[in-house]
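Visitor: Read through the structures below before going on.
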Structure P
């Protein structure tokens, strides 16, 4: 009997009958060894549930793409099917390391694959618009990483295109989809801290050496990369009825923002003080203060716990987020549910909110004198 990566001819016959779920890493090697097409082998190993699965194609081979691929591998409702990179070598290495079934040396090839149903765009900020637009033109649903685009005009164009073609398009700002975010908002709505008056939130990492963050032509800056999280945290907790925006920023010599402070005044009288930085690490906390106590969230970039305190600082209650694969699974699950329901947007991050955030980002950059080539 022939033996390859621990599999025998008899075992392969069981694979053919759909009795065995083989690790995805072995599929290409198995197909080559037994001289069958990969498509046939994929069909054989999927079993009865294959028709119900959504195949995801990932554009990009960076850290976020890797985290997403590993997350999807653990999910049952989707198939991490394909990846495209800037070269075939990168794509193939990524596919082997993260157990994807197909590798493409360009995003154009991936989009031409009819078996790709949902495209996850995980490329530099400046590429989001073009990659998302082309995916829509190829009739693919799209989950696009934050920031959605580099400016509001691009965002509106893409959302209009998706609507015209009847396709799902949603922004992958992962904290919006986490069930714990809804739990936190419900605590506030239920009066856990009384009337809300103030919110503070910060997020910073020492990442200013990264080229994609330093260059305007790549859509760089702390606001686009980490500042969107404090902003979205404030909007999730307090809503978007903002009356006034004040801010200040420190710029790099390249012209992008390195760190900033933003104050939002809401119509109901509440205020939010937000900070982001790519120069240093911060504690990443978010705190919402009311007249009957305050709620402290451990990490606004992936909230796993929150503590409820009395006005005098006495701990009243601790809340824990549900166990997660990585946190990315929630946005994927929301996208798949929307696709199956025929919806064009996800309720966790409706198109109106994406546009609202983009308009706020544009306003802040204008105030600071930060310009992208797309703005000209």
Structure Q
């Protein structure tokens, strides 16, 4: 049985399969057949001429155990991995997507006039997946094969593929969310949807139950969890980009309270003064959401710093700001900025999220 580091070649293949049956799909894509008895994973992989390190990396990642050590990563076979991905494409296109389409047809009430529209949208989704996988098969995999043979191509950039992949993935996820929400509305039934994707949860749910290690951390509407997280865990899990977290000491400066966050000093707003008097001289964690930081005239903001990086969004930008030894992220609507520029930010009124430094529970209402 595996330890904290994941499965190794010395573990028995039957233990691996009994722990998670989804591993059978991975085995089939590597061409590993059943009938291995008590043989170890390394023995079974050896008999089927499968690279053990690559097989274990895929399995351990599937089971949420990570890819292993840096040394293990260096032992991966790129060719074995591309063979696995090629077989995974076949499974997804020839079995998985047709099965989803059949279940979609079964789930939709044929009394609705727009059933054909829903199927049409799904077929568009399938076509997009097909085009993307064809691109990988015809362009990406040959490029990787060329690298393995020492023939690098100057006409192709793997960064171009990454950007293409991210765009397609985002588009397909948006389409799936749209279809699921539409079907649930049509059927008019209470639906429980389990996801690890906070974007799916926020955009699709009327009521969210956020869990950690089998325990409910908070439940409520998406806006409840975003605007009033009851703990640092919830605040960090919900929201993109992630909330800024500053460890600060409550101090008195010039007769007023302030948060001393390293070299960064933030004034305690009036509505929090009475509460923070109880924490004077103690540490708290101040949470600032990137979307709740706003541009101010230069030199007139609560926070001033130098732009370290910028991510343009078209209708705004995400900025990484070095401010008095702290790195802050802000999501600004409209406008633009450049790396190296000094900018000032204000914190929207009532948007401080204060947490106990020990329990990490929310302190302010």
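A short reminder: the numbers here are calculations on the coordinates, not readings from a lab. None of these values were measured; they are calculated from a predicted model. Cβ atoms are built from the backbone, for glycine too; each structure is taken alone.
Visitor: Give the label, chosen from P, Q, of the structure having the highest value of FRET efficiency 1/(1 + (r/R0)^6) of positions 185 and 345 (r between Cβ atoms, R0 = 35 Å, to 0.05).
Guide: Values: P: 1.00; Q: 0.35.
Max of FRET efficiency 1/(1 + (r/R0)^6) of positions 185 and 345 (r between Cβ atoms, R0 = 35 Å, to 0.05): P.
Visitor: Something else: Kindly point out which one of P, Q the value 9 was derived from, the read-out being relative contact order in percent (Cα under 8 Å, 6 or more apart).
Guide: Working: P: 15; Q: 9.
Value 9 for relative contact order in percent (Cα under 8 Å, 6 or more apart) corresponds to Q out of P, Q.
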